[in-house]
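Pasting the structures here.
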Structure I
Amino acid sequence: MFSSIEVEKRAEVIQKCYWPLLNLAENGYKISLEASAITLEYILELDKCWIEELKKLIVEEKIEFIGSGYSQIIAPIVPHEINSKNLRIGQEVYQKILGMNPRIFLVNEMAFSADLISLYKSIGIESIILEWNNFYKFTSDVTREHSFGPVKLKDKKNNSLNVFWADTIFFQKFQRYVHGELDRSSYLDFINSRVKEKKDQYIPVYTSDAEIFDFRPGRYKTENSLSVNEWEAIAKLYADLKKISPFVFLTDILKECVHGLPELYFSSLIPIQVKKQDKYNIFRWAVGGRNNLKVNSSCYKILAHCLANKITDDLSWKELLFYWSSDFRTHITQSRYQDFESRIAKTLDSIRSDGSQKENAIKAGGKMVVQVKENTIEISTGHFDLKINRNKGLSIESFQRKSDKKNAIIGRIEHGTYDDISYSNDYFSGHAICYDNERKQYTHLFKRNETIKELENCIVITANNSCNDKFIIEDVITVFDQYVELHRIIKVLDLSLNIVHPFIFTFLPDDRLRNFHYQTTCGGDKLHDYCLSQSAVQIQQTKHLTITALNGFSPTSGILSVITGNDEGHIRFEIDNTASPLVASFQYEDEVGIGKEKMPFCRLVFSAQEINDAYKGNTDRSKNIESRIRIY
């Protein structure tokens, strides 16, 4: 059910949007229909006859049912345990309500990562539906020839899934015709041109929501008013389309592929792909919305409780899957969001009251040496050397693992290092930057009054400051023998600060960065490797006024390992997702410089808040953004 539809409107949506869909199938048009399992539960409560009719049409092979999981969850930004439960419980509910298990699954919001191939495979799912357009843009193995037929998509471990392509341009053309923005002849000309382009293949006529026909969800002020019976217009169009080519099920297409499917590797240039235009990127679900960072953090806390207490009952897991639904992260109505907040708050209160949330025990030891100098704090442990700049907000001047053969990997790049004036600034590490609506930046790169304590097994440095009365930053830097932990709380004072980057790290330029790669998880249980030097341009700040970030990823297991050169040096970041599940993105250029001495440039940006189409702005001055990162 659409996030922007009130609960009391659901019966109307079933009557106006879902019944006409079944009527199309009854009239002889093969329909592949997708619904989440929780949607079927809602419909069963409101209109049992619709469910019975759907079951009948499935048995009569007039409808091919497509699964998607229990809840509509953005799989690449949630942990493996949630994705696995979502698919498994979804199949159980499909069996209970429909008496069948779908053979084909739609990928929610077409948000996909390499991690998900083995995940779907482990549930016994053989085929999925993905959007073609962004795969074509960001995956080197995909060519235009693949757009009209299914393929077999493989990961590096040779797990594979059959993939059917949805197409954004096709479904948007369909919507424009039905909403009166495109006349029938122009639409049919478009379809005919594609049919002639690739005969004996399939065209995905419409692969989007049914709730927008003969009903207006109210998400956007630009929604067209209803002037005609839109389902009648669809029925007339289907009659025309049937004259061009027959309607087929996806399973029919597989049966015709007697010689097998073209095999492609998931060689994506970005870790996570989504659907449609630029505004549909994972930042909108991770750090957009009304307060998605806090919501996602709460979900991670509940998950940690479930895992620690070995909770197995489906009701508890279904509740958590409900909390992780994408509905609550985009255009959810105010009343539904308030109900959601109240519901998840009660769950969090029950977790706190049973005392099950315990801090992990820290094993730390070894001899540490600290030297407090005029401009720096220098700490040496058995595993690394850390230099902190006292004049620049306690930023990291350098961090070097003792096992690395060459220089430090992260630290500060001094002003003038690059001879390209566009890159001539100082670049720091471990600092925060906030941006206002005019993209003016505010940071804490000034001298702070720190406190240093040497404890039995660690060194603790603390500092609290106001930054231009724009935000307050509280830092606790704890140095153990094996790692350093950065614990930061940012309290936003100026509500115009809509972009918040709690941590930024700069990689020091040398030839090792030319073979830079990193490992992380995006919804799966295994680390996947990505070569940054071969990637598409990773842009954190964009040319769009209303979209401030595009390509990023959420380390769902909390781990991001960076390897430079031919394994000549590496560094590991561990993000505490129960504090803030931050989104990471790289800014990378292989050759920076005007003259002969060109050097690579790379920064890692962790984001807690970005502007996008679903962002509702800062609404609470007391809102704190708490983040915790460990560096090994």
Structure II
Amino acid sequence: MANLKDTGYAVGKYLEASDASGIPDIGTNRTNIDLLNFKVATNNAYALYNFKDGMIDAYQTSGGVDAATSTNELYNTAGKYYSGSQAGNYFGNGELGTVTFGASSITQTGDTVAIDTKLTTGSESGGPGGSSYGGKSPAGDRQVPVPNDSAVYEATVTSGGSSISSRSGSSSGGTINADGDMVVLQFDTLTIDASTTLTTKHPCRGMFIYVENNCTINGSLSMNQRGAKADPTASGGSDNAAVNASGLQLPMITSGGSSTLAAATFSGTGNAAVAAVANQSGISGNGTIFTIARSGSAGGAAATGQGGGNVGSAGTTGAAIISTGGGGSGGSTHDNSVSGNPSTTGAGGTGTCFSGGAGGGGTYNNNVNTAYTGGTGSSTGGAGGDGKGNATHYAAGGAGNGGGTGVNNSATWHGPDGTGGLIWLVVGGNLTIGSGGSIDVRGQGLSSSNTGGGASGGGSAMILHAGTFTNNGAINTAKAESRSWPSITVDGGAAGTHTAQVSGPPQYLNATLISNAQTAQTAPTTGRLMIYEEASTGTITLDTDLKGYVSRDGGTTYTQTPLTLDTTYETGKRLVSGSVDISGQPSGTNMKYKIETLNQSVTKVCRLHGASLLWS
């Protein structure tokens, strides 16, 4: 019997040539069947869907892939696809290269930006300098000094317009900016040698340090005394914005993380920080939101009568949402009032996401019938409360930006400068704090006993690392101490900290995906490979960026299958296929396919959603 082909498809007998336009051709039918098989496998979550002379795997599981012979095949469980790419975290652009801050000099290699362009104090050729704000002067048994205050490298602070009059330290009596932008430093590798400190020039909205690879701290990374005088609920920073009500938030991909956040929220920190964190991809059920709360912990409540003073609340710690510490309230010294008319100390201020709370002012009332009230410490990282009393000594101002005035404006009893500031340290490699090394975000205490002013609250340190974390030194968060007569402490709240391991950077690898063998009934001579692929980034060129191969001898021999586009079955997703003669391969019935993704990079990412292999 003659077949349809032999009879010219009945053209001229039962059909005319024009009738063919309404009849689907074999290629179209074949594509539709391929897509139908793929949809069936996908919708029914088949691990592997077998035919008489073929199979289809929609990658609903990884069971159809030979993991032992495949390479760089990263399976996305949520998206049900393979690729050589894997989402990851941003650890900076490494523009400063490899930098070591030494006790006598800086070494810098592999940089595109000179470290000297980021520093105001210290340089590559000149070594470190002294602390520009705070420090050990005036010296005292409870003042919290800038670590290694004579060997300090200070990063330049930009923008800001809220100035203060410094009352202590090398800038004593001078006017200094206290609400500059968050400083951003991006290293490839960072080392801070022993007896050396890296900090900022003066108070600012924080210091954000990215390190692409390893970070070693044998000296100190410090924001002690560098908390900003800034209201996070008001527009500020060079980006002229208020901080989001949820605080400063950085989404990071983490193992086992389940949170979702589309993008970092760093409004109010300044343009540099906003731009830097924008490089971090959002998370969607696969990460953790690391947050420093907009409002910190409460300051110590005011107290009435002799001694008095209340400790500021400690910042929260150990969780993905942390806060700064509150300032301590002032203490009352020699409150020997007559007629039962005691004085009231100044309350401590509440912390912010940029600063610990300022300390409250103390009081001095020695045998007079006057009820003095100490000044309240700032709740926006500003001045400490003023001391009040009837003498020229004893009642001190609280610590803050700047320190509160002493009783009768006696310089001897001015409160010290500084509140605890903010550090973000995000390390793509291993983080090591060596013996004697420290990360310091403490507030500031009073310089000597019998003073009465409250200490300022500590700041916050968010420390994130992709590699290992070894701490043989210290993360200094302890409350700064102050003292009122008779030896009653009036302390600021301890700083809040959090340390966590996060996932590494994105990967862009060339993947080789090899299927498990399927058995043919007889040795085939032709193989047909269909690949369901997606260019999630860039453009994928067939037979250049994506290649397919077929084997009938269990993968010992492969023959490349030229690929052509069949159809786009969803936006951005294509079915591509090709047939190949495999009769020249050693005879066999163990059928395998191999798919290669090549030239993968940040601008070219190919995802594989499924594959089908037919033979005859």
Structure III
Amino acid sequence: MMMTHDQTTSARFAGLDGLRAVAVALVLVYHLFPWMPLRAGYIGVDVFFVISGFLITSLLLRSASAGSWSIKRLLDFWRRRARRLLPALAVVVTVCASAAWLLGGDLLVGMGRQVLGAATFSYNWLALADGTDYFAATAPELFRNFWSLAVEEQFYVVWPLLLPLVLLIPGRWVRASVLVVAAGGSAWWMVTLVTGGEVTRAYFGTDSHAFGLLLGIALALAVANMREQEWMRRPIARVATLLVGMVGLAAIVTAAVLPQATDATAFAGSLLLATGGAVLAIIGGAWPGAWLGRGLDVAPLKWIGDRSYGIYLWHWPVLVLVLVGWHGLGPEAGVPPVAGFVTLVLSIGAAALSYRFVEQPLRRHGFRRSLNKLGERISGTPAARFAGITAMVIAVVALGGTTAAIIVAPHSTSAAAVISQGAKAVDDAARTPKPTPTPSPTEGGAEPKPEIEIPVGTDITAVGDSVMLASAPSLYERFPGITVDAEVSRSIWTGPGILEQLAANGDLRENVVVALGTNGPVDQGVLEEMTRIVGAERHLILVNAYAPRDWIPGVNADLNAFAERHPNVWVADWSGAIEPHLDLLAGDDIHPGKAGGDVFAAAIGDTFTGIEKERIREEQRFDAAPSGRAPRVPFPE
């Protein structure tokens, strides 16, 4: 808002509550209704960053221009921030962690680290130190959305200390320019990290994701001490600012509906588009007498905007709890529409109750006076005593549940455990000398029968993702001497490069098994390239996929269609083999334990048996043809 900073600190900026509502709505739709077209609704977080940078800097500048810049005022600022943020945070963490304790399982993994990160506003850095992959989302992490709260809180702590130094720079436009340059540096650092493959580091890092906060600060510095003048309220100025604000809102929505970026520039570009849109929307809404500001301040949007902080905090942990309670899997397995609507109702309801009975009282009275009032209730009328004791019991139970959740939390998910065992088997095999293949014994007799001999392990090269890695102990057991090259998070696109390297090293054997369909759709051109590398003299066995992911049916259909068109390509039906035995999979319903790994290996063995039976039938057909000639059409083309 273009106003002098010596105005009352109770003055508010028009339109920003509504803009908060827009931001939280984008995030909610993105997480709760992924089937809707907001493919990049996570940019709502960047809108929040711009608003926070602008509002907090404007508040601090008011104090500075009033001549009240002091340690006491700084401590008061931090105290007000604590009153605003900590009550809702404490309620969400204790209630949701206690509910997770009741559900148990993989949901509790990393609970201690998550609660510590939430309590100390360091969630983003602790998650990075723990190796969290935000975009892989392979396990239900209860408080994953707290990373953005951590970034904002770190800003609230550091920026008030730096602002006096920035104010030493003469001229508000020069100051604003310095912050714009800093925002550009942050965006450049994000692009650099994403280009190097560190996507989660780029997204979670306070340094690499600070450009929204910095642009909000730059806007606040640019309009500092700009006095309202008559021309600012003229119709032409209002029309111009309305257009500016509408362009900003359009930019935010455009960034939200864009397909998820596949390269570094596009990824950072979508975030910057939303950030720039937020700057324009603030200008258009907060301009004196702005029509857009009045439009965004309509009662429903303002109501949501006032509670947007709590709604944002609640929505993700509630979604995880609903889905785990619903079918035992988190959001990574998909969000049914009914579960999304249930989560929406619960999140808004919980945020409204918290806002009314916890956040607002503590914000008005502070922590000490609120405790005194609780004591007064307990010693007051029977009804007040009942309400006070009930509140205390709920708090004690929630704290106890949170403590229990931290204590009983497993060290790793069941999926991580089986993958770790598979990785150990691969490492052990790499240090063990390869066995010498021995020919299978043949039976004598006057009329020998054709034998079905599947390849020995020394004739097999296997390339795969984490499903194959988890199955490695069973593959080594069933096919001694097999070479297994498997890693977590591989997709079909990595296949040609891996096969090229194996071929160059002379490690591509007569039978090549590839299992790379779990982590995304397959590409026919990539399959053709892998077939070319393998060559017509080898067998290529493509293992189909099983996972609670929406792309899996398409993957399996594409693999079957591809194999039908290529005579030296077969499909191992892992999906069909494991579907009747889902209890043999880890908690994510994807990765097999030892018994499930035996099914994986058996599916490959059955495919080799089918290949050998087909070879025997062709030989018999050849021998039965006149003059030993081969049939006219030995294989369907």
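Bear in mind these aren't lab numbers, they're just calculated from the coordinates by the rules spelled out. What you see is a predicted model, and the numbers here were worked out from it, not measured in a lab.
Suppose P(r) over Cα pairs in 10 Å bins from 0, in percent works out to 4, 16, 20, 16, 12, 10, 8, 6, 4, 2, 1, 0, 0; of I, II, III, which structure was it derived from? This value belongs to structure II.
Supply the structure label, taken from I, II, III, corresponding to percent of Cα pairs over 27 Å apart, for residues 346-521 alone with the calculated value 43. It traces back to II. Can you tell which of I, II, III yields -1500 when helix-only ellipticity at 222 nm (-39500 (n - 2.57) for each DSSP H run of 4 or more, over all residues; to 500) is derived from it? Source structure: II.
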